[in-house]
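Dropping the structures in below, format is structure tokens.
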Structure P
Amino acid sequence: MADDKFPGWHGTTIIGVKKGGEVVIAGDGQVSLGPTVIKGTARKVRRLSPGGFDVVAGFAGSTADAFTLLERLEAKLEATPGQLARASVELAKDWRTDKYLQKLEAMLIVSDGKDLFVITGAGDVLEPEHDVAAIGSGGNFALAAARGMMEGEKSAEEVARAAMAIAADICVYTNGKLTVETIS
């Protein structure tokens, strides 16, 4: 029997790079529906400022689902100001146990300039090794490229931009129109 599922939205690469006292989160702008590019300039990296505390977040997956998670993260940050790790763990716990949230299909990379985390629907809050995290369809390409550049002289932003360019050259669901946010 043929798969009758809607093909779903695809196409995101998000990378977080922590280097030289700053963290950069960059994301491409492509949104695809099956084999068709629907939009090339989506903004999948956002700055949150609950209570004056800056956090940068990038998302991969369903946009509506990601916005739901960003709203929940912002509420957790308001309840625990300045404690990104705690807010992230609380969000992951809710995501894993709440029946509504369990259906959400998205992942987040978040940073407050000090910590860098990947938050997943499996209840994971991961602090990446080697100070690089990447998610989305081109995430593995961007991750490998960035890891190869971390020992060099490039800044966090230069590493992120170069890694995203490599991912865009390889992954058909990733383009070169970037949103880049830096947090120190």
Structure Q
Amino acid sequence: MMMNSYFAHPTAVIDDNCNIGEETKIWHFSHVMSGSIIGERCNLGQNVVVSPDVVLGNNVKIQNNVSIYTGVICEDDVFLGPSMVFTNVINPRSAINRRNQYAKTIVKKGASIGANATIVCGNDIGAYAFVGAGAVVTKSIPNYALVVGNPSKQIGWVGEYGHRLEFNHEGIAICPESKQEYKLENNIVKRIK
């Protein structure tokens, strides 16, 4: 591990045997635990905990007060909003050790999870999906889906720039910002241009 390839605030705790990519920033009172892998150009806000064996891709942005537990993988360009929550055991009990039962959760490329949302373990978040603030995710979310509420329900689709997609009668939508085109077919969205 090269000591000068990333920034860590003096109050951050970085355990041995971590792999932290270049230009990553780790802010006040955060803790990166042994065996975790953090990509390049990530930003870990204040009071972030990265548990053992967590994998973060490149350009992952984690806002304040987020704990990423063992079993979670975040692909490139993921955004985790302030105080959002992951779980890693379906039926936790204080008196019963279930460390060998951690469920895996994958947050795919470009997905965003809003402030105070909760992701129940074992439910993957699709590429570029958008989980609204305060949502409680109890099932896997498809690529480009927009979900809100408790339990979360899909209310639409979003493009790679995070804008809601409005599909015409042919199942085509154009992002108002990027002009990227998307196709909705059989309840699956794909980018076509």
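Rule-based calculations on the coordinates, nothing more; no lab input. What you see is a predicted model; the values in this text were computed from it and never measured. Cβ atoms are built from the backbone, for glycine too; each structure is taken alone.
In this comparison of P, Q, the computed figure 0.55 for FRET efficiency 1/(1 + (r/R0)^6) of positions 26 and 122 (r between Cβ atoms, R0 = 25 Å, to 0.05) is attributed to P. Given a computed value of 0.60 for FRET efficiency 1/(1 + (r/R0)^6) of positions 58 and 154 (r between Cβ atoms, R0 = 30 Å, to 0.05), which structure among P, Q does it belong to? For FRET efficiency 1/(1 + (r/R0)^6) of positions 58 and 154 (r between Cβ atoms, R0 = 30 Å, to 0.05), the value 0.60 is produced by structure Q. Each of P, Q could give mean count of other Cβ atoms within 10 Å over residues 42-49, but the derived value 16.8 comes from P. Taking helix-only ellipticity at 222 nm (-39500 (n - 2.57) for each DSSP H run of 4 or more, over all residues; to 500) from the coordinates of each of P, Q, which one would give 0? Clearly, the read-out refers to Q.
Starting from the value 31, 20, 13: which structure in P, Q was semi-axes √(5λ) of the Cα gyration tensor in Å calculated from? Traced to structure Q. Computed over structures P, Q, distance in nm of label points 7 Å out along Cα→Cβ at positions 114 and 162 reaches its largest value in P.
Structures P, Q were shown, and relative contact order in percent (Cα under 8 Å, 6 or more apart) at 32 was computed from P.
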